[in-house]
Structure I
Amino acid sequence: MNLANKLTLLRIALVPVFLIVLYWGFPFSNWVALLVFIIASVTDFLDGHIARSRNMITDFGKFMDPLADKMLVMAAMCWFVQSGEMWGWVLALVLLREFAVSGMRLVAVEQGKVIAAAWSGKIKTASTMVCICLMLAFNISILDLICQIIILVTTLYSGAEYLIKNREVFAQVK
C-alpha cells in the first residue's frame, strides 16, 4: 500500500470522526469538526498529487479516491440537512448526480473504457469542500444559501458535462 492510498484510507477513517464530533456537540465541536474536515479535504489534494508526481497511480486509488470524497462530502451534507442548514432537495440532486456519473463509469468499465475525472468535477469537489468549510465555520443563513447555490450549480454543470461528453457509453448499452 503506497502513501497516496494510505492518505485515501485516512480520509475514509476521518469521516466517522467528523460525524462523531459534530453529533457529540461539546463546546467548540463545530470548530473541531471543521479542523477534521479540512484535514480530510487536504488529503484529497495530497493523495492525487503524490500519486501523479511519484507514479503511484493504482486501481485501488482510482476507485477509492473518488469514493472517499463522496463519503466525506455526503456525510457533511447529511448533517447540514438534519441540522436545517441545507435543503434536502439540494442533497438529493447531488446524490443523483453522483449515482448517474458512477453508473456511467461502471457501464464504461464493462465496455473496456475509463472515464477520467474532468476539470469540472474537480472544481465541483473543491468548491463543495470549501463551501462546507464556510458553512461549518460561520453558520450564517445568507452564506449557507450562497454555498448551496454554488454546490448545486457546480454539481449540475459537472454532471451534465460528464453525461454529454460520454454519451456514447450509453449508446452502446444493449
Structure II
Amino acid sequence: MIEQIKALALRCGFSQVGVLQVDTIEVREEVRAACAVNKCKAYNTNWSCPPACGTLAEGEARIRAYKTGLILQTTGALEDSLDFEMMITIGEEHGEHIASFGEKVQALYPDALVLGAGGCRRCEKCTYPGAPCRFPGKMTHSMEAFGMVVSDVCTDNKLPYYYGPGTLTYVGCVLLV
C-alpha cells in the first residue's frame, strides 16, 4: 500500500517522498507558541491555523490516531539566497502538489490527514471567523499548527531536510491509518 501511495505522490510532482512513522512525531508547545508571533500572517486569520484549528492537545490526539504516513517534499533551486521570487514559486508549486495529492489520497483513504507548509490556501479568502469553512474535508492544516518541528520530522524518519546550497525545500505530510 505505502509504495503505491509514494508513487502517487511522486506523480503529483513532489521531489522527494519518504515514509513517516507517526510515533516519531514529537508535538512541541514552543512550535505552536511561535505561531502566535504571526510571522507568516496566518495566525487568527483562517480555519486551518491557530487558534481556530483547535488546541495542541486536540491536534496531538488526531495525530496519534494514525500509525504511518508519508513526508512530502518539493525542492527547488535558487539563484542566490535573496531569490525571493523563486522561493514564492517553489512554495506555490508545493501547495499545488499538496492540493492535487490530497484530493487523490483522500479519495482512496477518506480519513487521511493532509498537512502542508503553512495554512490552507484553498480559498482566495477564508470564511474565518464569520462563517464555517467551505471545504472542511479538503482543508490543509499546517504541520507547525500541530506542533511539529518540520526538520525533526524529516530527519527522525531518515529523509534529508536540507539538499545543499542554493536549494529550498517545502515539506508536508499525509497521515494514514
Legend entry - Among I, II, which structure scores highest (criterion: distance in nm of label points 7 Å out along Cα→Cβ at positions 8 and 40): II
Legend entry - Parent structure of the calculated result 59, given that percent of Cα pairs over 16 Å apart, for residues 72-151 alone is the read-out and I, II the choices: II
Legend entry - Comparison of I, II by Kirkwood radius over Cα pairs in Å - largest value held by: I
Legend entry - helix-only ellipticity at 222 nm (-39500 (n - 2.57) for each DSSP H run of 4 or more, over all residues; to 500) from the coordinates reads -10500; which among I, II: II
Legend entry - Structures I, II, by relative contact order in percent (Cα under 8 Å, 6 or more apart): label with the highest value: II
Inset, instruction - Looking at distance in nm of label points 7 Å out along Cα→Cβ at positions 80 and 144, point out which structure of I, II has the largest value. - result: II
Legend entry - For 14, 31, 44, 11, 0 (P(r) over Cα pairs in 10 Å bins from 0, in percent, for residues 16-103 alone, calculated) the corresponding structure among I, II: II
Inset, instruction - Could you figure out which one of I, II the value 18.0 for mean count of other Cβ atoms within 10 Å over residues 120-127 was computed from? - result: I
Inset, instruction - Using the calculated result 13.5 for mean count of other Cβ atoms within 10 Å over residues 48-55, pick out the matching structure from I, II. - result: I
Inset, instruction - Tell me which of I, II gives 3.4 when you compute distance in nm of label points 7 Å out along Cα→Cβ at positions 88 and 136. - result: II
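None of the figures in this text is laboratory data; all of them are computed from the coordinates on show. The structure displayed is predicted, hence computed values, not measured ones. Cβ atoms are built from the backbone, for glycine too; each structure is taken alone.
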